[in-house]
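Next up: some structures, all given as structure tokens.
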Structure I
Amino acid sequence: MGSLNVSRIAMLRRSRALVISRRLWKTRLVFWAGALAIGAISAGFAWAADYAHTFFTLITQPGSGNLLPLALTPLGFVALALASNVWFPGTQGSGIPQAIASRHLRDTPDRGGLLSLRIAIGKIFLTVAGLACGASIGREGPTVQIGAAIMLQSARVGRMANARGLILAGSAAGVAAAFNTPLAGIVFAIEEMGRTYQARTNGVVLSAVIIAGLASLGILGSYTYFGVSHSSATFPQDALAVVVCGLGGGLMGGLFSRLVISLTRRIRRWRTSAPRWRAVQLAFAAGLITAVVGLACNGETFGTGYDQARAAVEGDAPAATYFLGKFLATLAATLSGIPGGLFAPSLSVGAGLGATVALVLGSSVGIGAIVGMAGYFAGVTQAPMTAFVIIFEMTGNHDNVIAIMVAAMLGYGTSRFVSPEPVYHALSRLFIADALRQRRAAAALASQTPTTETPTS
């Protein structure tokens with residue numbers, strides 16, 4: 001009798017272990033599928049974004065006196081603002097603030113208002129459409145929101161409990177796949193996304209980055225985002241250029257962040273009386289500014305600015321005032337409310353600034369562009385480690401490690417004096433406030449709804 005009980009207990013333990021094993025493998029398969037989807041979607045997104053910018057360039061023929069952007073860009077901004085407000089709420093702006101906000105929200109409905117497959121699909125199409133209209137936006141920030149949304153959906157399908165960790169992993173995978181910079185994806189997750197980063201999420205983040213990166217590499221092949229830079233900083237000859245680019249980049253990056261934060265708050269108060277009509281007015285004005293600046297700069301400030309940044313890294317400097325025009329165009333697109341990111345345009349502004357400084361000081365244009373990107377990008381995001389690693393990986397030159405680190409730290413320190421709040425985290429608090437306000441309004445409405453009592457017989 002005792003041996004029979006022992007055998008039954010053993011059978012129960014084996015069956016329970018089998019059930020747990022099946023659940024574990026289902027969870028792993030769903031997680032892996034989500035990471036693969038991030039890499040594949042990122043590659044398709046990159047191709048579509050490049051095609052959209054090429055389309056805009058072909059129909060507008062920048063530098064030829066074609067005035068089509070004066071109509072196409074403002075009207076395109078209006079259409080995108082309406083679409084993001086009416087059909088795809090939650091897609092506005094970069095997408096990184098939404099991903100950060102969703103990690104602080106505890107309720108699933110609140111997170112669903114910022115991260116969902118519908119929002120991810122809308123983000124892709126509207127960002128591509130924005131580039132087809134000439135907007136100074138990038139796809140990298142949106143890829144972060146898309147990656148976080150895919151991972152959050154994977155958590156629901158696989159019944160995974162660690163939603164905050166998976167949002168972090170999806171965001172890191174988005175950066176890694178968008179730039180082909182796996183180390184930058186991990187550093188971004190620690191420094192920018194997860195100020196309360198937990199060590200237990202290390203494996204989740206690393207696995208997502210590796211799988212998404214492999215999927216992207218399988219489609220796009222092995223590459224460095226800005227090619228391979230052969231310019232090397234030499235000291236003390238280039239020391240002054242590194243310092244000036246770091247300080248100047250931090251000053252301009254901090255000014256950009258401060259303007260975005262303060263103007264966004266004022267715009268939100270201004271839009272409360274007639275939100276849809278004011279959104280149309282704002283988008284039209286931002287589109288018109290983008291078109292005018294683009295025509296004044298011979299079309300150089302339209303789109304992501306990738307071509308100008310890469311040319312500067314390779315030693316071909318843009319116009320001396322290019323960085324100012326790109327700064328204004330990116331600020332207009334950021335405040336307009338249309339979907340689109342800051343990463344690529346910010347790198348382009350920094351490259352233009354650094355190239356101009358290098359020409360003035362007699363240094364190498366390529367070195368100036370690289371350290372200018374580091375200083376300005378660190379100034380905008382106030383994430384110097386991410387700036388250093390992402391630019392190091394994108395240029396593929398080990399000789400400039402110290403110069404990039406110095407410029408990034410100078411840019412970060414200078415930016416802190418100009419804008420005490422990091423731009424992404426300041427904007428994320430606005431999304432958190434909106435989610436909490438909507439929850440309170442829904443609760444108040446539910447409490448006022450009369451309940452129907454069933455009559456007793």
Structure II
Amino acid sequence: MLEKMFHLHKRATTVRHEIIAGCTTFLTAAYIIFVHPSILGATGMDQGALTTVTCLVAGLATILMALWANAPLMMAPGMGLNAFFTYSLVLGQGIPWQTALGVVFISGVVFLILTWCGFRERLMQAIPASLRIATSVGIGLFIAFIGLQNLGLIVNHDAVLVGLGSFSPQVLFGLIGLLLAIILEIRRVRGAILIAILGTSALGMVCGLSDFPGGVVALPPSMAPIAFQLDIVGALQISLWSSIFSFMFVDLFDSLGTILAVCREAGLSDKEGKIDDLHSMLQADAVATVGGALLGTSTTTTYIESASGVAEGGRTGLTSVVTGLLFLAATLFTPIISAVPGYATAPALILVGIFMMRGASQIDFYNFEEAAPAFLTFIMMPLTYSIATGLAFGFLSYVLIKIAIGKISECDPFLLAAALFSAISLVV
């Protein structure tokens with residue numbers, strides 16, 4: 001039955017590989033169970049309900065992606081988008097969180113309409129190969145940077161923005177985990193990342209660096225305080241149209257960039273970069289945003305942490321089914337999940353960054369028409385802490401260069417539209 005549903009043999013994978021990949025993706029992204037509620041909780045939303053909704057939305061959305069598109073992609077409330085929801089919309093503009101949820105819902109509905117019309121898929125096809133590769137490289141740099149931050153090896157520095165952190169016990173244990181993962185990968189051991197995460201966690205607990213689980217099972221808090229509390233009518237006011245556009249823009253390019261990069265690493269795209277079942281992936285992504293807003297959370301999007309599962313051999317929707325089920329189970333087993341420390345999962349992100357850098361060799365850096373936009377794409381992602389910003393710079397610079405040298409005819413109309421939207425977004 002699994003073979004018929006997920007085409008394991010066709011994609012050169014096995015049930016065992018898919019299970020390991022699904023577990024790896026979950027462990028790499030499980031931090032959102034704790035981080036996301038803390039961010040949205042600043043708006044006054046019930047934090048216990050947020051924890052339940054976070055697990056529920058991540059689980060159901062990821063399984064939706066698995067069954068609808070047969071892709072090893074995880075979905076959950078997006079980091080960055082949740083910060084925009086909290087600090088720009090609710091706290092910055094002073095609107096109620098219920099109205100902010102209405103903004104997310106409307107942006108999701110419009111997004112879904114654009115997806116059904118084929119706009120998102122058409123845009124994907126319009127992106128030049130060099131920018132597609134640069135997107136993968138940039139997200140690799142971005143996710144490695146996040147891993148280095150989570151580990152504590154890279155810290156804030158007032159003079160030069162970032163600097164080297166102190167070699168605390170947590171940092172040293174994380175580096176041990178990274179070294180273990182690299183050695184296992186060199187020896188081609190399946191499940192290298194997952195083994196490193198679990199091994200580092202266990203070692204830290206034994207050495208007293210982190211606590212053993214304080215329990216096993218806990219009943220999930222009710223999600224009633226935030227579920228179906230959105231104010232759609234209030235979100236329709238003209239002053240919030242720009243916010244609706246912002247959510248749409250960031251989600252559009254975050255999702256596009258993530259899907260491009262992860263599917264490329266999973267071998268789900270052809271030589272021209274086209275992805276099978278792309279339309280289904282984009283539909284699942286849009287439906288998840290609408291459903292997430294109804295349940296009481298900010299925009300749901302495709303997660304770049306999916307790349308950690310792909311790195312472990314995940315190639316089908318079975319990977320996502322495993323990840324989704326673990327998120328649903330997390331509503332009951334949060335004491336165990338919380339026992340996995342950040343210094344144990346950070347090395348996984350760094351290793352994934354290394355994997356995703358491999359495409360850089362395919363960019364022709366001697367051809368500045370392609371090299372300059374590609375460079376701006378991948379360098380701006382980690383430096384601005386935004387996939388969408390990197391893509392915006394890439395689209396805009398690519399089109400401006402083609403116009404300047406008289407080759408605008410080489411630009412797809414959808415790419416021209418993307419560049420225009422990018423310019424508007426950067427100015428706004």
Structure III
Amino acid sequence: MFRYYLYEMHHAALSPYRAAADATKVLFQNPINPFAHTTLGKSIAAGCELFERVTRRYGKPDWGIDSTVIGGERVAVHPRVVWERPFCRLIHFERAVPARRRQPRILLVAPMSGHYATLLRGTVEAFLPGHEVYITDWCDARMVPAADGRFDLDDYIDYLISILHFLGGDTHIIAVCQPSVPVLAAVSLMEARNDPYTPPSMVLMGGPIDTRRNPTAVNKLAEKKSIEWFRRNVITKVPFPHPGMMRDVYPGFLQITGFMTMNLDRHFDAHKELFLHLVADDGDSAQKHREFYDEYLAVMDLTAEFYLQTVETVFIQHALPNGNMRHRGELVDPSKIRNVALFTIEGENDDITGGGQTEAAQDLCSGIPSERKQHYVQPKVGHYGVFNGSRFRAEIQPRIADFILSNDRSANSSWKNLTKIAARATNRRSSAEIV
């Protein structure tokens with residue numbers, strides 16, 4: 001309980017030092033100051049910026065998406081909340097385009113694993129030119145009052161089903177990493193209930209469906225520790241004055257510590273390079289570093305019940321691949337899925353979700369015809385590259401778009417109608433020629 005209070009006290013204690021560092025940086029960057037043009041002055045300014053950046057708390061980043069290009073024309077984009085619950089908001093990226101041929105509607109399910117949904121900014125931007133894009137914007141548990149109740153894995157699945165009902169039965173669903181398990185569970189339950197709002201297709205990207213396949217360091221850590229170990233060592237209460245005061249959470253500052261220590265040398269080298277870029281007046285490289293770490297270091301708290309249930313269900317018990325995962329007492333059976341096309345995607349160098357872990361969904365979804373199932377491994381990308389970056393834009397996103405279009409009910413219905421019309425016209429011409 002006191003870990004969070006100690007963290008807040010430490011953050012508050014460093015506030016005057018951060019202010020002093022920021023003022024010193026401004027002083028040594030002022031062109032009027034002769035030291036600003038010397039290596040010593042630039043080094044002092046760079047050191048002050050580094051200190052301020054590594055000791056600050058990073059807030060939720062802005063989406064920063066205000067336009068896209070459709071048919072060679074740049075059009076405005078307006079993110080708008082269209083559905084909301086205490087722990088999630090559904091954002092629609094409305095495009096200011098005139099009435100056109102209908103484009104496929106997709107629901108991007110962002111990870112609820114520490115980072116904000118804005119981590120998928122590049123993913124959203126890649127889909128916007130050809131799709132109606134919606135995304136789950138999960139809320140920071142620190143900001144949700146305890147009076148709003150609990151939120152666990154079962155609630156997560158309920159939220160997904162509710163969102164699919166809200167959007168209608170023509171919405172394709174894409175799960176990025178962690179949500180692959182609850183998305184597969186939600187679709188399985190909907191199919192078992194003959195729900196008319198099941199999505200036409202389901203895309204699972206770098207998700208831990210079966211973590212027994214090629215286990216990574218993350219998977220091995222979860223298997224070595226008991227659920228009680230996680231409860232004792234990573235769960236704490238939100239302190240005053242946050243709205244979620246006294247809520248049990250897995251705090252963001254512990255999560256980012258874990259993220260950083262997994263590749264500590266890489267992060268140390270990145271910050272050392274930032275220092276050198278600042279001294280060398282390499283503004284472009286320094287700005288790229290700022291943009292990446294502004295996003296990467298912005299983390300949110302997770303409810304304790306969601307985190308613990310996910311660890312136990314997915315990483316310790318392997319409940320889904322073992323066939324004993326339940327949602328509020330109802331068995332989750334992926335073999336019940338019959339009408340939803342499946343596309344699984346992995347990265348060759350993924351060190352978070354090992355090779356084959358996402359592909360496991362192909363075997364579990366035995367009721368889907370083989371011609372409606374597809375698997376793809378992207379060469380030379382890690383976990384992040386599965387859903388962002390140049391290879392995602394050039395090689396992965398076009399494959400997803402093609403898969404979605406080929407399984408889009410409305411598009412296929414329109415195509416079938418056009419085919420019937422063309423066939424009738426051909427028959428009429430043939431009859432006229434006979435006469």
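What follows draws every value from the coordinates through simple rules; no lab data is involved. Computed from a predicted structure; not experimentally measured.
Which one of I, II, III has relative contact order in percent (Cα under 8 Å, 6 or more apart), as calculated from the coordinates, equal to 35?
This figure was derived from II.
helix-only ellipticity at 222 nm (-39500 (n - 2.57) for each DSSP H run of 4 or more, over all residues; to 500) was computed and gave -20500; which structure, I, II, III, did it come from?
II
Quick check for you: by mean projected area of the Cα convex hull in nm², which of I, II, III is greatest?
Comparing I, II, III, the top value of mean projected area of the Cα convex hull in nm² belongs to I.
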